[in-house]
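Down below are the structures I want you to see.
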Structure I
Amino acid sequence: MSAPPRVLTVAGSDSGGGAGIQADLKTMLALGVHGMSVLTAVTAQNSLGVQGVWELPVEAVRAQYRSVVDDIGVQAVKTGMLSSAGLVETVAELAGATGMPVVVDPVGVSKHGDSLLAASALDSVRTALLPVATVATPNLDEVAQLTGVRVESEDDMRRAADALLSYGPAWALVKGGHLSGDAVDFLTDGSEELWLRAPRLDNRHTHGTGCTLASAVASELAKGRPVPEAVTAAKEYVTGAIAAGFALGGGIGPVDHGWRLRTDRRPGSGHGPGPGPEGV
């Protein structure tokens, strides 16, 4: 039997299983691709926050990447938590030389507000990592960190995307989940534009949404979909995962990466998503 499309995630470990490498691999399995991983850091993390972070040496990250790519090969790469300038620059070099689509989730802080990116690494993200990105997927806090643009309305999202594109990614996907109203995201390459809308769901258990969305985009790109189609499909998937998110521990629970596989969490069951994303 032929192998499914292969996607490599380069990110940190979430011991609670809701975000990071764990969320990436669950998403990839749910979307029918083979997920592989390069671990960049280990975190002690649960539903209440991040209690500790231990970064892996650059040599360990490089060895993992080469081991996978040189033997197995990849159809897409997704990057997540890269906590230092050294890691950012190493991963940018490796991903840029792979010749496959690269989805960059420029992780800056956790869902609980814990910093996951050193301030000294921001310039490396701008000058080394974003230029190799096929799609960059910052949330509003991350886009403000990177560009200085504060987004308070949908009009600001276009300005933020333009500022992000100035650093070199082919496409910018600005996630507007922190705005009021519908959950709206804005995708552009500087000429083509796509607004993706979904109803805002009354569910606080949203840990891992950013990792999940970026991994879903990478999975769809690995299948050969063009960027707008890949992002639209990813938005639909993550909307369903948020709708089915569940409580764990005493804080913010995770989204349900396997919602499409569960008959009690599909649309129409009372636990699935509402209307799908709308491109304008």
Structure II
Amino acid sequence: MFKIFIALIFFVMPLTAWAQSQNISIDGDHGKLAAVLQTPDNQKNYPLVILCHGFTGNKENFLLTKLADDLEARGIASIRFDFNGHGKSDGDFQDMTVLNEIEDAKKIYDFASRLPNVKSISIAGHSQGGVVASMVAGELGSKKIKAVVLMAPAAVLRDDSLRGNLFGVTYDALNPPEYVEIFGGHKIGRNYILTAQTLPIYETAEKFTGNVLMIHGTGDVVVPYTYSLSYKKIYRHGEIKLLDKADHSFTGEESLVAKIAADFLAEKIIGSRHG
């Protein structure tokens, strides 16, 4: 059930054929989610990709905005949004878990699936957003999700929570504290840790039988690229692109990563290659 007036506007006044970028608000798992819907020029109907940012990030991350622009240039719409407790969305960061981020992303999917101009939906995510994207695709299946792109997917988060070490801060993994404070004063809640410890990341992700691309840097010390290699093992139609010495945020390589992702999605979604 959608309780936001902007959704009503879309149904009363369908999106036109002109490219546009619209700020919208969507009901999420922990309140309203701030989002941007970006649509391509001169197209009445188009595929759409849901873009998921990483841990402590937001929808205005350059990698995501560049990917949104590249998708638009290829005739593909996108929705990028702030997870609960991030950016301009409702919620407290300390209450955030991977599970409620999955619910946020599924709310975005529900919204997108009701837009009259959208003919297919795919999903892409960076870091923790990559884990969310992979699990959402696994839960919804290839009949609902057309294709998937995982950029430095942080499947290491389960191992880190079991080791009792988050971004260099240690704690008792058997009895986590109320919160663990990491860089920037961010507080990771006890519930995040407890749910991460039993998170069925690969078990859920492997249920997706469509096309998947993993992009990872070999210089990533936050999430070693071996986690993307593990993803590739579980996918029937999985591909991997390793970028030599690139770090976890793809610093200086954002435009390249966006192009690789957009080219893959265009080919798998609409069968076209971009020069």
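Upon calculation of P(r) over Cα pairs in 5 Å bins from 0, in percent, for residues 208-255 alone from the atomic coordinates, which of the structures I, II produces 5, 24, 26, 18, 12, 8, 5, 2, 0?
Details: I: 5, 24, 26, 18, 12, 8, 5, 2, 0; II: 5, 23, 29, 20, 13, 8, 1.
Structure of origin is I.
Quick check: 14.8 is what I get for mean count of other Cβ atoms within 10 Å over residues 64-71, calculated from one of I, II. Which structure matches? Answer for the origin of the read-out: I.
Every number here is computed from the coordinates shown, using simple stated rules; none is lab data. Predicted model, so just to flag it, every value in this text is computed and none were measured. Cβ atoms are built from the backbone, for glycine too; each structure is taken alone.
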